[in-house]
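Visitor: Quick heads-up: structures coming right below.
Please treat every number below as a calculation from the coordinates, not as lab data. Please read these numbers as outputs of a predicted model, since none were measured by experiment. Cβ atoms are built from the backbone, for glycine too; each structure is taken alone.
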Structure I
Amino acid sequence: MELLLIGMSRFARRRVLPAAASIPDIETINVVSSHADAESLGQVPKLGTAHTDWNEALTAARPGLVYVSLVNSDHALVVRRALDCGHHVVVDKPGLPDPDTAEEVVSLARSSSLVVAEATCYSFHPVFAAVKSVLADLNAEVTKALAVFTPPVAADDWRYDRAQGGGALMDTGPYAVSLGRVLWGTEPERIDVIVGDRTADALETSYSMLAGYPGGRTVVGQFGFTTAYQNMIRLMGRGFTIEVERPFSAPPEMAIDLRVQTGDQVYVHTVEGADSMRVFLSEVLAAAERGAQDFAVPLLSDARVLARLTRAASVS
């Protein structure tokens, strides 16, 4: 299968291209970028054709896999067009601007037996399988999760631009709203948000979240752009705590330590480095081969909960 990468974002260059290059089933990587020069294109593995216009590229490419890595405000238009052209689609998070658009896009994909997936791929890292294994050994379940994710964003980045779909809610919200789904396979019954920092035009750049799930489970989180870099979760239940470093964006080569505390005992379980993007893309290709709709349910769920998060922030 051929991959058409629409948008040469920093994330795409850092994570998508190396992952795609390592997957044998992806034979060729075509790219769309209005700014790519010969030097940057020379760094694209398996390079096929370079385009400057995404619509022309979608029309010219034979049906395959399209990865959309553009500013958030462009996602819906490009995803719809890619599906219309018969491509399976992966789109950077947040995939689509609202639940109604997500429902429309998923319906379009299903009508043509195409896969559409949002690249909230952190849960595909084996560290989450390791957490489940530790819980099985403890005969325990997580009832509380504390998450902190504050990736730095340069002051001139488009994520500070409301018109382009910027803001901390859009950028980190997909992590905030998906953690409960990853842990418990369900959506929250209640979400409360306190907005911390805002830009001069009131765009949210940090926030705190409390989400309550069925059975008294909770996710508490701090997210945003404005503090030093933090990336961790602490999972808690009766008599134990599991701390996970870099759960949301672990580099492929980085081993991750699970620090497990039960009573007065503490031990560390080390998970070898892995490329969550590679695992995710491989699963997308497998779903495309089967004609399966595995990724529609999490996409729709996260779109619904992200909308609730945004509404809660608007009244905080």
Structure II
Amino acid sequence: MLPLVLLFLIFSFLFAIFLLSDCDLVLLYHSYFKGRGTLTSKFGGKVVWITGASSGIGESLAYLLSSSGAKLILSARRKNELERVLEKCQALSPLDNKNSHSILCLDLLQYDEHENHAKRVIEQYGKVDFLVNNAGLSQRSVAVETKLEVPKYLLDLNFFGTISLTNAVLPYMMRERSGCIAIVSSIAGKIGVPCSTGYSASKHALQGYFDGLRIEMQSSGISVVSVCPGATGTTDSRTVLGTALDKSTSPLPFQSRMSVERCSYLIGVAMANELEEAWISQHPQLLYTYINQYAPWTAKKLGKTVGQKTFEANKKTNST
């Protein structure tokens, strides 16, 4: 009788932890037992290149890694915003040489320039220890009302732009036989999301590509980390496409959103511990991701009910 009671108590304890968690259990373990101390030891003095660093998760991650002693290359299209982030990173950095941080304006759609950008970084820093592929756009529009140009643009930017820059950096990492490629994917890269079909497609493509790349790189000393955030506090309408390229809108109307500071911290932990895949989200999105992973048939049935509510809510509040 006692073993059964003990098992019940252990199960209840673990289930309570799961209900209170905002990431998968492996990442949760590392965040508690290998947290901020690991960030300093792992990123201190390392060269980290972050794309999409002018706002949102990329900006918050830049502050976190700067305070952990990393040398940062901050990339995005908006130079004035990058300069603002750079100034704060320099103030947060414990490094003696504040010029260890720099900005590099970059457009992921200009594939032909990526090799030149990589060469400039190598000339300045000698290597890239971490490449954080964070740049990209989201989408909020009903599929049948959305012009083909939108999903095509999202694939060009989120997928092809990311692999183009990655392939420009990889030869230098392979030469050093070390490095980490991190991609900021999405829960939408694991689960199809209504009113975000083009975005989901681009993130599913990223998941497949980098899962294959991880296997190819395992003998080269290079790790590949895929992080999949759910809804965060990022609400910049400039990053969310609507039914056409010239239309923007607000993010999907999720009630629960994680702060970008918490999300970026968990991304940093996942990178520091070289976790192959990490889920970062609040419930019920996190719970649904687990169901989708281990009981996909059940998830698809639930999706028809839960997803329909999201679809209807979007139609009511969509301003495009």
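Visitor: Tell me which of I, II gives 31, 27, 18 when you compute semi-axes √(5λ) of the Cα gyration tensor in Å.
Guide: On the way: I: 32, 23, 19; II: 31, 27, 18.
This value belongs to structure II.
Visitor: A follow-up question, please. Given a value of 15.9 for mean count of other Cβ atoms within 10 Å over residues 56-63, point me to the structure among I, II it was derived from. If you can, show how the numbers build up before the last one.
Guide: Working: I: 15.9; II: 24.2.
It must be structure I, since only it matches.
Visitor: Oh, and also: Looking at structures I, II, which one was mean count of other Cβ atoms within 10 Å over residues 120-127 calculated from, given that it came out as 14.1?
Guide: Working: I: 22.0; II: 14.1.
The correct label is II.
Visitor: Let me ask you something else. Here helix-only ellipticity at 222 nm (-39500 (n - 2.57) for each DSSP H run of 4 or more, over all residues; to 500) was calculated and came to -16000; which of the structures I, II was it taken from? Working shown, then result.
Guide: Values: I: -10000; II: -16000.
Traced to structure II.
Visitor: Output the label of whichever structure in I, II has the greatest value of FRET efficiency 1/(1 + (r/R0)^6) of positions 32 and 96 (r between Cβ atoms, R0 = 30 Å, to 0.05).
Guide: Values: I: 0.95; II: 0.40.
Ranking I, II on FRET efficiency 1/(1 + (r/R0)^6) of positions 32 and 96 (r between Cβ atoms, R0 = 30 Å, to 0.05), first place is I.
Visitor: Tell me which of I, II gives 3.7 when you compute distance in nm of label points 7 Å out along Cα→Cβ at positions 88 and 208. Please report the intermediate quantities before stating the final value.
Guide: Working: I: 4.3; II: 3.7.
Going label by label, the one that fits is II.
Visitor: From which structure (I, II) was mean count of other Cβ atoms within 10 Å over residues 128-135 calculated, if the value obtained is 24.4? Don't jump to the answer; show the numbers that get you there.
Guide: Details: I: 16.1; II: 24.4.
Computing mean count of other Cβ atoms within 10 Å over residues 128-135 on every structure in I, II gives 24.4 only for II.
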